[in-house]
Structure I
Amino acid sequence: MSALTDQSPARFILPAQPLRRYISTYFFLNTGSDETEQEDFLYPEWATVRFAIQGQATGNTIGLTPLAIPADSITGPTARAALVRFRNVRLVGFGLLPLGWYRMIGCPADRWADKVSAVDAAPEFGRLAQLRREIDGVTDPEQIAALCDHFLLKALSPNDPLEADIVAIHQAIANPDMSNVGDLSQATGVAAQRLDRLSRRIFGFPPKLLLRRQRFLRTLANVMEHPDLKWSDALDGQYFDQAHFNREFQKFMGMSPSQYLASPRAVSSASNRSRAQQVGQLLQLLQVPAPLAGQ
């Protein structure tokens with residue numbers, strides 16, 4: 001992965017256009033050859049696949065005992081941040097949007113919410129284990145992205161009638177004007193009970209939590225993008241006050257805003273900036289599925 005720049009540990013490549021409803025980005029991480037252990041955060045996000053080329057990492061949801069992370073792993077959708085420790089890591093990965101989970105994994109997403117698995121440890125991840133073998137030995141990011149495009153396009157089953165509902169729910173969740181589950185149901189035309197079932201099955205969490213997580217990450221991204229901004233000035237309009245936001249920060253990050261600002265996060269900060277430059281969004285959860293060609 002020598003094509004990574006000296007300025008950033010990460011490179012991001014968008015998938016082929018037909019895959020952008022299913023895959024957020026391919027990413028290539030190289031933390032350098034320094035053997036000193038580093039630590040950083042993984043923010044709440046959709047499912048993510050990581051294939052380690054080199055290095056070791058441990059991690060877990062903040063507050064839980066660190067565990068060894070499998071070299072080739074998938075993390076289900078997450079609602080809490082994780083703390084990871086690593087040294088000399090190089091890896092290839094990609095984000096699975098909810099529709100990608102539904103079409104390529106297939107099992108209920110809430111079964112793997114806030115959990116990590118080796119890709120060869122469960123039958124539902126068999127395609128990912130096969131993809132890992134397909135890219136083995138390839139080092140050029142553009143070539144890896146092309147191989148992943150080819151493999152994942154073949155892995156897609158024929159169009160599914162549920163796809164339109166999933167995209168509508170995803171787009172509504174990402175809408176900053178969406179404040180409650182009733183509005184979400186009305187905007188999508190999906191009845192409340194069915195919306196709850198689909199949210200857990202496809203997105204990993206109930207709809208109320210999805211809206212809370214989205215609101216929180218909009219605020220966090222605002223501070224990331226404007227570091228001189230005070231938290232009180234960055235708050236999403238749906239927060240009642242600073243105390244409300246502080247409680248949500250503790251819920252999703254496992255710490256206070258001041259503890260977060262005092263924590264080392266050099267790798268994630270540089271990677272997020274690169275992601276914003278190369279993809280247009282700082283965080284995976286702020287990326288919505290691309291429309292079908294012609295829409």
Structure II
Amino acid sequence: MIEILMEPFKYEFMVRSTITAIASGTMLSILGPFAINRNMGFMADAMAHATLPIIAIGVFLGFSISELGVPAAILIAFFLGYIIKNSNVGEDTAIGIIFSSFFALGFVLISILNVTINLEDLLFGQILAVSRFDVYIVVSMCIAVVFLIVLFFKQLLFYSFDPIGAEVKGLNTNFLNYLFLVVLSVAIVASLQTVGIILVLSMLLIPAAASKQITDNFVSSIYISIIFGIISSFSGLYLSYFYNLPSGPTMSLVATGIFIVCFFVSKLKKVKIQ
């Protein structure tokens with residue numbers, strides 16, 4: 001029995017994939033509660049889709065998605081932040097315009113530049129194809145994301161719950177806003193090869209939403225979200241190996257399963273209290 005359970009880890013590609021999955025699950029899940037609290041779900045989705053033109057140009061110039069990670073994330077974060085802040089059409093409308101136009105531009109560039117990109121892998125991820133270099137990049141990004149969140153945790157927490165109060169207290173809210181956007185973009189871009197453009201939003205929000213069902217404490221929700229994110233990533237990858245399923249979607253479905261369980265647990269608690 002133990003030999004069967006340990007079978008996937010006899011293969012180097014599964015070891016690489018597991019490390020990458022856990023790193024992606026960790027950094028997305030630690031940011032999830034902040035994103036939900038600031039109603040940035042649509043923003044995160046726009047960030048993921050806005051990567052397509054950069055990926056198309058990068059592949060044309062001979063770069064991989066991993067090598068494009070940090071510069072692409074920073075460019076996307078600053079561009080989105082600037083447009084939204086200086087637009088008079090409303091945040092949702094501005095994000096919607098960027099979301100649709102960048103995604104369309106990406107497909108046009110793929111056609112014009114005649115680059116070969118497996119769109120299915122890009123949309124849904126291809127974690128089983130990660131190289132050692134990809135692992136180093138994703139793990140490095142994960143460490144950087146966790147470090148920055150821990151370093152600026154109190155300021156980000158204050159700003160997330162009371163941006164006006166944070167500004168009155170003298171905090172540099174403009175810096176905090178762009179910092180979070182950059183960190184969020186880095187996590188999203190780093191996770192593209194794990195779960196892909198479409199599913200990265202589910203791994204960012206679902207573990208955080210599940211944790212919110214069982215705790216009202218924000219700090220506790222972050223820890224629980226990380227645990228759920230790691231479980232979803234690891235279990236999804238594990239199940240995909242044994243049942244020959246697509247890895248990214250399986251991770252997302254495991255996270256959804258956790259959310260459903262937490263949702264009903266929270267409902268049962270309310271019934272008992274009443």
Structure III
Amino acid sequence: MILGACLLSFAPVFVRLAEVPPTTAGFYRMLFGALTLAGILLMRPALRAGWRSDWGASVLIAAIFAVDIWFWHRSIHYIGPGLATLLANFQVFILTLIGVFFLRERVGWRFGTGLGCATAGLWLLFGREWAVLPPDFRLGVVFGLLTAVAYALYILSLRGFQIRRGDIRTEARLVQVTVLCGLMLGGLNLLEGNDFTIPNLESLVWLVALGGLCQVGGWICITRGMPVLPAAVVGLFLLIQPSGSMVLDVLFFGLRLSPLETAGAVLALVGIYFGFRSVARRAPREPV
């Protein structure tokens with residue numbers, strides 16, 4: 001769990017370090033992720049079960065994931081890896097609200113406490129000076145919150161189709177989704193007028209690490225650790241990703257927060273922790 005969360009915390013950093021347009025980074029993230037997953041499935045035949053089936057459902061899942069990546073990679077470029085990742089983790093509240101309004105699930109004190117802390121944290125981070133923030137920064141905040149919505153929908157769609165098709169291994173489904181998402185992002189990249197040039201060897205290293213280590217390695221570590229740990233420990237460990245990304249943002253890109261903004265970030269992290277606990281009580285856990 002710790003290793004997986006640490007690997008995921010590097011993902012937004014690698015997006016920035018790669019020095020390619022956001023959609024281009026998303027395309028290569030899927031390409032190298034798909035190649036890594038394919039290698040794992042070749043070595044472990046049992047994980048390939050069902051990979052030829054139900055590609056139609058994977059098209060929908062991949063489309064939602066492509067939207068998620070499109071928003072998040074732009075948020076990373078506009079407001080930095082740390083804040084973009086913090087906002088993306090608000091997906092835990094979107095998941096709960098969808099459950100309340102559409103599935104009539106009940107929420108407890110953890111959700112209310114988490115949402116209150118997260119809202120207060122958002123206001124301290126961005127709300128106090130919203131009117132004077134640069135337009136690109138404000139757009140990055142909006143994209144970060146839209147990432148949370150898209151990622152919550154991605155988790156729900158992936159989980160829902162996997163429940164319906166228990167004969168398809170999750171690893172096999174992820175190969176389908178990753179390949180299809182890569183094709184979609186590649187098409188978007190061309191529509192945006194970008195090419196697929198990787199500027200130098202250093203950029204290639206960051207993109208390979210983004211797809212192989214973060215997307216695949218981080219996901220595998222977390223999904224292996226989640227089932228055998230208590231929900232409280234899982235929620236605590238998953239905070240390593242947003243908090244780690246913020247620390248890396250400070251070290252690599254010079255993120256500076258005022259005392260009030262720091263308090264806001266801490267409140268948001270506390271809120272996300274309670275959000276994780278609320279989700280973990282009701283449904284199978286998913287990596288963020």
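Computed from the coordinates by the stated procedures, all read-outs in this text should not be read as laboratory data. Predicted model only: the values in this text are computed from it and were never measured. Cβ atoms are built from the backbone, for glycine too; each structure is taken alone.
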I have -11000 for helix-only ellipticity at 222 nm (-39500 (n - 2.57) for each DSSP H run of 4 or more, over all residues; to 500), calculated from one of the structures I, II, III. Which structure is it?
I
For mean count of other Cβ atoms within 10 Å over residues 76-83, the calculated result is 18.6, so let me know which of I, II, III that is.
II
The highest value of relative contact order in percent (Cα under 8 Å, 6 or more apart) among the shown structures I, II, III is in III
For 1.07 (Rg/Rh (Cα atoms, Kirkwood Rh), for residues 28-99 alone, calculated) the corresponding structure among I, II, III
III
